[in-house]
Structure P
Amino acid sequence: MSARFSSVLVANRGEIACRIIRAARDEGLRAIAVYSDADVEALHVRLADAAVRIGPAAAAQSYLSIDALIAAAKATAAEAVHPGYGFLAESADFAERCAAAGLVFVGPPPAAMRAMGDKSEAKARMITAGVPYAPGYHGDDQSTARFAEEARRIGYPLMAKASAGGGGRGMRIVQSPDALDALLRSASAEAERAFGDGRLILERALLGARHVEIQVFGDERGAIVHLGERDCSIQRRHQKLIEESPSPAVSPELRARMGAAAVQAARAVGYVGAGTVEFLLGDDGSFYFLEMNTRIQVEHPVTECVTGIDLVRLQFQVAQGHPLPFDHSDVALRGHAIEARLYAEDPMADYLPSTGRILAWRPGEGEGVRVDCGLECGATVGPDYDSLLAKVIAFGSDREQARRRLVRALRDTFVAGVATNRDFLIDALSRREFIDGGATTAFLAGAPPRAAPLSREAIALAALLFVERAGAPAPTASWRASPLRLAVDGVEASASVRRRGNDRIVTLGEETVAMRIVSRAGNDIRFSSGGVDRRAFSARGGDELWLDFDGACRRFVDRTYAPPQLKDEDSDGAVRSPVSGVVVGVEAKVGDRVRRGQALATVEAMKMQYSILAPIDGVVRTANAAAGAQAQARALLFAIEPHGDH
């Protein structure tokens, strides 16, 4: 349903809600936000013209509640709903409920969403439409025997995927027949929890290929165009980290062929609005249909940069029945754009999500740099939602200029209060494989996260900042600080600080470092060491100090007055939650005999699931994990007594 409207309810949160609200205002529309109890003070709430509470923090009771969203739209006299991405953005049921309530849904027709939302049906339609697809199995028979038979036909390695969902959930790579059954059960269980549908499809795994997607746009008059491609090959857990347009692997001739296939795919389902057709691209130029995302994409800014088209504003225009204001001959790609997703996660700890209060937020700036975020100082990053904090996008006249600008913008970005993947992004963008344009989906397998070395200057500066608190009186000539115990990167370092003239002498074991604070301006610190003035960013919260210096941001903890860490009497068999999240599955109970590596439970946080494994062989003596219950980070879930000790 399309109609002219003057107000829109944004059924989302975070950076995409802020992005949509700004685009709505540019279109002269009244923007209405919704929020859960976790987002009362969120930036998107304050940016909007009006805002409505829709429920508690849990997404199922707020951002995924169709009833709550429809009620919010009615209460604020909204005339349209924009779903953003994630949550209900690809829910045909939500689109139909909006239409039934007299609301314009800013997205494709429900029939197109259903056709492309079910991977089995989508593949069948693509086969009929003549769109290239990877060999696989998309049938209704979900028996173990049928999957084993089809896997033999397809060949290994292969990919098992949730039929009803996306975003990397319910997806497993199967390398051999021995692993097939266990991985299918794991993928199906995750798909059932995430989408309420445990059906799977199988596809040949094209390892080392590129993930290239085509942006398409259609109007209600049947016009469909493509706006070039985005290369999204650098991923972790099948979720994108770095995206760029155009792809360094796509020639004009290949772009025309992939674009034509994407338009063909969209036309096959009567598509209207913004959508993305995703392909795997082999090194021989062959490409295969993966899926279609029936919504605006996280990475849409890179396409906006190289085409000059505001895709969100265009969504609003097409949703009101306007024709596309251009045809394909009007679309030209100029320059190059690269986007990096800044997540609250620790790449050195297998990308574990990080939660906490944002103590400082300083986005990078510069020519050609754009930052899309819903973040600000004082915000709380909790376990209930995706861990995406911001998107940093850089545009340049060519790829290398865009890359250099993005690296610089990331170096100038400072986040304190939660661990982030900023340092990893900088490292990835600086690797020769990426610089040369050769990165494929196997990039992280060959380039795992690596920690920058911890310099003595960083430890010395942290010690000095702990001693010289902001606003503290200048120490006397006889002033001397007691020895400090600082925890960083999983180890403790000892340091002491004394004054010598205008300098502070920091002793680290057998070494000494002389330095002096030159100036402070908020989180920006200028200090002198070895006759060279240096710059760093810092923020402090209690006994924690976040220090961004020398290309790395680290969290220091002052343990000077903390009691020694005692060995947990259950440490050999203690099983703790790696993150704060929800226990979504429990496979062990008191009295069970378990083996090392056996799955005991599953914890979900920020759309990611973590298998809780037994660290030793033994008997479960304590089982605190309960399905549906909250688990705090480091909370004891199980205690296992070794075999032979009972």
Structure Q
Amino acid sequence: MGGKPYLINLHDTPGHIDFTGNVTRSLRAIDGAVVVVDAVEGVMIQTETVTRQALDERVRPMLFINKIDRLIKELRLSSDQILKTLTNIIRDFNHLVELYCEPEFREGWRVNPLAGTVVFGCAKDRWAFTYDIMNKKGLKFSDIVSTYEKGAEKNLASLIPLHEAVLGMVITNVPPPHEAQKYRIPKIWRGDLDSDIGKALLGCDEKGPAVMATTHIRVDPSAGIVATGRLFSGTITEGDEVFLVNSKRSGRVQQVGLYMGPFREVVGSLPAGNIPALLGLGEVRSGETIASIKDLIPFETVRYVSETVMTLAIEPKHPKDLPKLVDVMRRLSIEDPNIRTKIDEKTGEFLISGMGQLHLEIATTLIRKEGLDIVTSEPIIVYRESVRGRAGPVVARSPNGHNKISVSVEPLEGEEMKLLMNGDLTEMMDRKLQAQLLRNAGWETEEARGVWSITDSFSILVDVTKGVQRLEEVGGSIRIGFIDSMAEGVLAREPVRGVKVKLEDASIHEDPAHHGPAQIIPGMRRAIYAATLLATPVLLEPILRLDVRVPSDLVGTITRIVSQLRGKVLDIQQKEHLTYVVGEVPAAETFNLAEIMRSSTSGRAFWDTSFSKWEAVPASITPKVIADIRKRKGLPKEVPKVEDFLD
């Protein structure tokens, strides 16, 4: 631009809410985000989600209002009406900035056409402009309208090319890495900013220690694991020995590359501020902190805004393809951490879980592209289990009767749950910082120091024992028993969410032959299950937010649909030519939602769903839902009783 070269790393992410994990991971690697909004549909729930994610990572947002041709060709708006519509979109977007941006950035990060942070255009026809471009070209909105009316819109691509406007906005408004990291590092790294490492990170110092946040993993059929991410400090070079800080492993970089579109170019070495693609680190996963030094506090955990809510079973049509299916599913779960794969040992099924129907459809399409002929079941909802009250201490014995384990359970609430959901509290973090956060959330000092394990479904194991002999010898087995019982709850073998399990006491046999894993793991499970049954267990179902934009004459139709789906309407607002209806519906009722919407509105409704929250299944249908899940899983019809786990 202007004869000066620039290096721009572009991450193109899907817009659908099911792929919000891709957006979340990408934001860690970048300093600016171009948020694309449809000129007709305006600011949608996904716009709000990605904007909130960007601001949470201190990534500066810019706005591209796309599909302006729809305002002209479909809605047939005049120039003045188009200007009014676009002004409203900018106002709505800035409301999000006002709502989610930290005070020190709020004023400077509001988008403004006069400041060059808004682009208007039509990507399909390959034209776009900023306020400055329009002034330099001497154009008005009426000229764009008349060009379409004449059917000469192809001329716009050469007059006001898309790339000139978008890249110009990026170059002008996105700060270079050494400037952006000064305010981003304090948000995403909790180490000492006054230390040598902290100063290197803040200044994007290519002479400092190499520190990289891994954001994406690809499995290359010939090269193996390719780890891509943002290098915040130092220089990474082929042959360097590096440390995987989170997983406490080491490795050697075999190759340093740089992605040019879909192709990976070998460059040998890259300095801080770039996004390297590294080969040779077979154990690395997304979210890992890679560094040239051992003793380093890792980057903050990436905070996902959604959870897996749907599962389907997969099997190959031809048994000979079974090993290949296992390999492909493993690669898929490595590349997309929001895809969960599992082999059910009881049924032999291959299970794949995702954010929604589209997420699972894409996953199965990718599997088929590997040349596998597969059969899939209908998607099913993934529920969660939790407790409403407190119970314990409850004492259970190991199968041989020689060991006793005492636990209590209670729900996680308020600040402690917020810490887990926001990703502020993780099992891998510094223990002192972990304890401090929990004390701030209201925990007693001894409890805060005793965290042993944290699950992906936000449950915690806390050791509050005093003077238990041989506890260190069986600690690993106790953790495994906890993890197992949180992975499969007592009601329906669904994941357990938001439960604190306290290890109150234990009596461990002195002979190692009598306190092995085969005794302690089931003993721990028995104690947790018994305590859970006494603490009023509850089944939780995923609730989706439903955003619908319809002509005003169809509002009644939409409210009836929401009601029929066990949902509720939260808000109705008239905006320009459309009415916005916001509601909540259980995910279990949405499998035919697309068909219902299309047939009931004759295709006149724009709508989308996004994960909202977990909520207890209504008491009136809970027994049936539990019975159906247990039947599908081949479990006994009746939920176990407390005495089934206690002697």
Query raised in the report: helix-only ellipticity at 222 nm (-39500 (n - 2.57) for each DSSP H run of 4 or more, over all residues; to 500) was computed and gave -7500; which structure, P, Q, did it come from?
Result: P
Query raised in the report: Of the structures labelled P, Q, which one yields 3.7 when distance in nm of label points 7 Å out along Cα→Cβ at positions 28 and 124 is computed from its coordinates?
Result: Q
Requested in this report: Check the numbers for mean count of other Cβ atoms within 10 Å over residues 156-163 across P, Q and tell me which is largest.
Outcome: P
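For distance in nm of label points 7 Å out along Cα→Cβ at positions 268 and 388, which of the structures P, Q scores highest?
When distance in nm of label points 7 Å out along Cα→Cβ at positions 268 and 388 is computed for each of P, Q, structure Q gives the biggest number.
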Query raised in the report: Comparing mean count of other Cβ atoms within 10 Å over residues 76-83 across P, Q, which is largest?
Result: P
Query raised in the report: The value 0.30 for FRET efficiency 1/(1 + (r/R0)^6) of positions 172 and 292 (r between Cβ atoms, R0 = 30 Å, to 0.05) was derived from one model only; which of P, Q is it?
Result: Q
**Report entry** distance in nm of label points 7 Å out along Cα→Cβ at positions 212 and 620 - structure with the largest value, from P, Q
**Finding:** Q
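Values in this text are rule-based calculations from the coordinates and carry no lab data. The model shown is predicted, which means the values in this text are computed figures rather than measured ones. Cβ atoms are built from the backbone, for glycine too; each structure is taken alone.
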